[in-house]
Structure I
Amino acid sequence: MNDYADTGFICSLYAPDANTDRALDRMEQQREPICFSWLNQVEFRNALRLRVFRKEISPTERDRSLNLLLADLSEGIFEHVDLAQSSVLTETERLSAGHSEKLGTRSLDILHVAMAVSLGCQRFLSFDTRQVKLAKAAGLAVPKL
């Protein structure tokens with residue numbers, strides 16, 4: 001697998017927001033599975049719950065979004081990846097030390113990029129400006145979305 005998507009990108013696919021059209025356009029071009037990590041899973045579920053809390057979606061819409069993602073996981077559009085936390089944490093610290101003071105990256109941003117690097121991914125999918133800068137600094141290609 002060559003592509004890693006941050007959770008914001010994944011949320012835009014399954015719980016419509018301002019970036020949904022661009023995320024769907026990218027998925028039309030996607031030819032191989034996108035990595036789906038434990039971090040994506042935790043963040044995606046929580047993001048849906050936050051949207052319910054903010055009254056942006058209903059509990060029924062939350063469940064529908066989750067079920068759509070689960071269906072896409074079973075169809076191979078996304079693929080669960082397993083990675084030792086120690087390698088991710090080592091890469092997280094390396095990225096933080098090298099880039100956080102210049103780019104203002106947050107911990108979860110760094111974790112996603114570290115996950116992509118540790119998995120050997122080539123491309124990083126995100127709408128987050130700081131995360132995109134970090135991904136590029138880490139040597140990942142970032143397609144224009």
Structure II
Amino acid sequence: MPGHLIRRMHQAAQAIFDAEMAKAGYDLTSVQFAALAVIAARPGIDQATLASAIAFDRTTTGGVIDRLEAKGLVRREIAKGDRRSRRLHAQPAGKAMLQAVTPIVFRVQELMLEGLNVSEKATFMRLLGKALRTVGDASRPSSKTLPAVSAP
């Protein structure tokens with residue numbers, strides 16, 4: 001069934017990401033990478049918009065930001081005009097980490113689909129995108145706002 005296979009693929013993808021980061025000596029989860037990439041691409045983004053951009057709920061995203069901040073990778077600042085809102089900025093260490101791990105993330109993407117040839121990978125990605133566009137709104141916020149990460 002597709003749901004079971006998608007769950008299994010997600011587990012495999014997560015395990016590959018975690019193993020490759022650990023092997024390279026980095027303490028960074030895939031969600032932390034996604035958040036850091038968006039924050040670096042959109043300096044001053046607020047936490048609610050970030051949550052939507054990475055398709056996670058606000059509470060989970062707050063915890064992710066807490067961990068990134070504790071690692072010295074991002075900083076929060078109170079938004080002018082709205083003391084309840086926090087603006088996020090990548091610190092120099094966060095930008096450096098992002099630059100260092102991006103090649104690893106691209107390698108992880110290749111490892112996830114290494115059993116497929118080039119044509120099959122393209123077809124898989126096209127079909128996966130098509131399916132997600134159809135059902136994506138059934139889950140948490142849409143991933144349509146994720147910025148593209150360019151190859152190193």
Matching -20000 (helix-only ellipticity at 222 nm (-39500 (n - 2.57) for each DSSP H run of 4 or more, over all residues; to 500), computed) against labels I, II points to structure II
Comparing FRET efficiency 1/(1 + (r/R0)^6) of positions 79 and 127 (r between Cβ atoms, R0 = 30 Å, to 0.05) across structures I, II, the largest value goes to I
If you rank structures I, II by distance in nm of label points 7 Å out along Cα→Cβ at positions 7 and 31, the highest one is I
Re distance in nm of label points 7 Å out along Cα→Cβ at positions 63 and 119: value 4.5 computed from one entry in I, II; matching entry is structure II
The value 0.15 for FRET efficiency 1/(1 + (r/R0)^6) of positions 23 and 135 (r between Cβ atoms, R0 = 25 Å, to 0.05), derived from one of I, II, belongs to structure II
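Quick one: P(r) over Cα pairs in 5 Å bins from 0, in percent came out at 2, 10, 20, 22, 21, 14, 8, 2, 0 when computed from one of I, II, so which one is it?
Details: I: 2, 10, 20, 22, 21, 14, 8, 2, 0; II: 2, 8, 16, 21, 21, 16, 10, 5, 2, 1, 0.
The structure behind it is I.
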Matching 3.4 (distance in nm of label points 7 Å out along Cα→Cβ at positions 71 and 87, computed) against labels I, II points to structure I
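Every number in this text was worked out from the coordinates using simple rules, so none of it is lab data. Just so we're clear, the structure is a prediction, and the values are computed from it rather than from any experiment. Cβ atoms are built from the backbone, for glycine too; each structure is taken alone.
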